[in-house]
Structure 1
Amino acid sequence: MSTTLCRLYGSDRPADEQRRAFREGGVPVAVYGLGKMGLPLAAVFADRSGNVTGVDIDSAVVNAVNDGQSPVEDEPGLDTAVETAVETESLRATTDGVDAAESAALHVVIVPTLLDDADSPDLSAVESVVDDVAAGLAPGDAVFLESTLPPRTCVDVLRPRLVEKSGLAPDEFALAFCPERTASGRALEDITGSYPKIVGGVDEESTRVAKLVYGELTSNEVIPVSDPTTAECVKLFEGLYRDVNIALANELGRLADGLAIDVREAIEAANTQPYCELHDPGAGVGGHCIPYYPHFVIDTVETSTPLLETARRVNERMEEFTVHKTVEQLVDAGTEIGDASVAVLGVTYRPGIDETRASPAWTITAALSAAGADVYTVDPVCSDLAAFPGRPATLSELPAIDPDALVLVTAHDAFDDVPWDRLADPVVVDGRDALTDPATAGEVYTIGSGPATSD
């Protein structure tokens, strides 16, 4: 075990002394991945330890960080945190992962795990980072994985890879899975205490070290679990719960037509029972978590998972349902989809956040365009509207466009100001029950509440 790390962990060192060594910068930290979750994490590590190197393959990101600027937008407090960390020389960034690994004693990996073309987990980014870590791994180092991973990735894939490529024995370094539990727009708050932190090491010492370190980052509880696989499942189960719950809400929401009731009203009343926590139905599920996590289980375990598979299909079909209702509303108003102009309101996957990964708007705009509609995309938050099918537009341009239909996909606050009084009675499909008093609209269909005609 290296001299530096002996000051942090080792069963013969008092815990207070280990914590003090970490807080005083005696243990160099490398955070691999400076994206929406990684940069806030690096900033918190820098604040607590004063000795952090951030690693990213994007030179523009690295240059921005080294200039004291945050390339991550819409993250309260992050601009100041990065500026302060760089000014105090607590944080620096590089594209050279191997060099960072050689200098670090604590390695934190938080790069994306996406899906390949077959919807199977793609570990290539994580494995590439692990190879860099292994190149600089020294006896006594600790490796923490925060990237979401399929079950058993740490023990079956990453630990053997670290051993093979570093030349170290398995017991010469600590390894733990410590999943991020953060959301865009509140990352610093979440990292420092919104939720308990979960840690699971490959052995007792790895778990102890992870608990000690994260105890310095969060004001909340640090919960140790039995092993990395259990910790991997904790992260996945959180997302799977939401996917299944949302699927149930979406399935119920589609009952509005057949039952002629407002399903949203029934859900709200049902949720007065403390054991009932139904979500709201909507136009689809997006983001970098919920649409992906079911595949981390479905595609990697031998056990049949019919509920997870069904839930994923239900949620994916809400995009098709939204398009179907738009076409149906237009036909009822006497306009064929091939002759229609449609304004899609909101293309980011979540209100107020400039993130479009797996947004329902991708499928909805593509399907409407393929059906022959003139599609306009309206989103005051999205910085890359041109990437979507259709033509970018603003709210103020809607009266000149005079769309035949408006489809709300993402409920940005700005859509409270749709200029209804200047529109010529477009049909409306409200995918989030968020449009306020479309008094001059034509037929209005709200997913989960059904059709209603404005006075």
Structure 2
Amino acid sequence: MPERPSARAAIALVTDAFSELPSPARRARPDGPLAWDGYDASRARAAERTGEDESVVCGTARVEGTPAVLIAFEFGYLGGSLGERTGDRLESAYIHAREHRLPVVALIATGGSRMQEGMVALSQLQRVARQSALTREAGLPQLAVVRDPTTGGGWATLGAGADVILALPGAQVGFAGSRVRPADADPAAYTAEAQVAAGAADAVVRPEELRGTLGRWLSLLTAPSGEPAPPPRPLGATDLPASGWAAVRRARSPRRPRARSYLDAYFTHRVAISGDRCGGTDDGMLCGFGDHGGRTVAYAAQTGTATRPAGYRTATRLIRLADRLGIPVLTLVDTPGAANDAEAERQGVGAAIADLFGAVAVARTPITTLVIGEGGSGGALALAAPGNTWATPDSYFSVIAPELAAAILKRPRREVESTTAQLRVRPQDLAELGLTRADDRSSPEADDPHP
């Protein structure tokens, strides 16, 4: 197995400058809290081998110009394990981050808790979890880079508990380390790539791209703005549809602009989050943060497919993170409705939609919505901002798909078009009903997609 990069090498990979924080003092006890025979000798050998006196190095740094508190694990020091002194350093680093209003970046490589300190070592996870929670409550972002390996409590606290999780290619990542898994466990399930596929991490990033990627994330997440995001300009039709059925046909047209076109036009650059942290992803929901006119805007955008439970959960995760960081949100509505297959029910689609409704309802950060295509029932409405929703001329919004409305009302198929007219689904109908804002392109609120 090739030698793993040291903590200092990992720091040098991503930082412009680094200044180590002083280590908290603790009275030495022979062979540690359990008086484990030979523990002091093991620590001395680890120190001689690595040049470090603990498994973690903490300090302040600049990443592509953005200041941050940096935590880097030294796997060569007793497997990067967490002990009592590790907990001291981590706690001190988090406190420094809150006192100086700095984001936290953790470069993790650990096998978990330290055997030679027993339950004292395990209890450090509670300390770390508390410090992470306090930092979250303070409105500061936390980013993790999971290196090889990241297992046990280090993954379950610093790693999986971060707001954004990036992973190095091929890294071993999982709660169960290689020596404690079932003998028949598939090793491919415990990789960075598998964690991204399962929605537990956001992206795999190559080492040579890591500094730039982290820099973009930090610059975006540390730029709060209380101003609402202006809605994007329509990219498709500019004239209003003559009938309800014409509106539906426009919205369903394969030639209509979709979410990616709107995001490309709206943002100078953007970074994506992925996954619901519950084992799922949905390619039909695009979420992340981008630069618009020099300020950060978060986005959650449907792509025209039936939205899966994981998509709703990812959007909820995005809105709650943006709300905590004081970043405005743009949502793009475009779905025929929520996925309604049996698997979606087993995955809790109703609860996922309810959670998104709740996140939008209580968000303190401003949310702006643009309906860019189909607005199908509650599966679309959950993403819409009450009082600040706009609609393009090639969109519609309906209590349910017109065909299904006719079926529920026991009307023949030939009455679908007349039923659509009665439902008043056109963008101009929605504005007249007070459900969307009038889209006057001469208004200063109407946005230029090329600032």
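Just so it is clear, none of the values below were taken in a lab; they were calculated from the coordinates. Bear in mind the structure is a predicted one, so any value in this text is a computation, not a measurement. Cβ atoms are built from the backbone, for glycine too; each structure is taken alone.
Structure values in brief
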{"read-out": "Structure responsible for 1.5, with distance in nm of label points 7 Å out along Cα→Cβ at positions 344 and 376 calculated and labels 1, 2 on offer", "value": "1"}
{"read-out": "Distance in nm of label points 7 Å out along Cα→Cβ at positions 24 and 320 - highest-scoring structure of 1, 2", "value": "1"}
{"read-out": "For P(r) over Cα pairs in 5 Å bins from 0, in percent, for residues 144-407 alone computed as 1, 6, 13, 16, 17, 16, 12, 9, 5, 3, 2, 1, 0, 0, the structure of 1, 2 it came from", "value": "2"}
{"read-out": "If mean count of other Cβ atoms within 10 Å over residues 152-159 is computed and equals 24.9, the structure in 1, 2", "value": "2"}
{"read-out": "Computed 4.1 for distance in nm of label points 7 Å out along Cα→Cβ at positions 16 and 304 - originating structure among 1, 2", "value": "2"}
{"read-out": "Among 1, 2, which structure scores highest (criterion: distance in nm of label points 7 Å out along Cα→Cβ at positions 280 and 312)", "value": "1"}
{"read-out": "Among 1, 2, structure where FRET efficiency 1/(1 + (r/R0)^6) of positions 80 and 232 (r between Cβ atoms, R0 = 41 Å, to 0.05) as derived comes to 0.80", "value": "1"}
{"read-out": "Answer label among 1, 2 for the case where distance in nm of label points 7 Å out along Cα→Cβ at positions 48 and 72, calculated from the coordinates, equals 1.5", "value": "1"}
{"read-out": "Structure with the greatest value (metric distance in nm of label points 7 Å out along Cα→Cβ at positions 112 and 360, set 1, 2)", "value": "2"}
{"read-out": "FRET efficiency 1/(1 + (r/R0)^6) of positions 32 and 352 (r between Cβ atoms, R0 = 30 Å, to 0.05) - structure with the largest value, from 1, 2", "value": "1"}
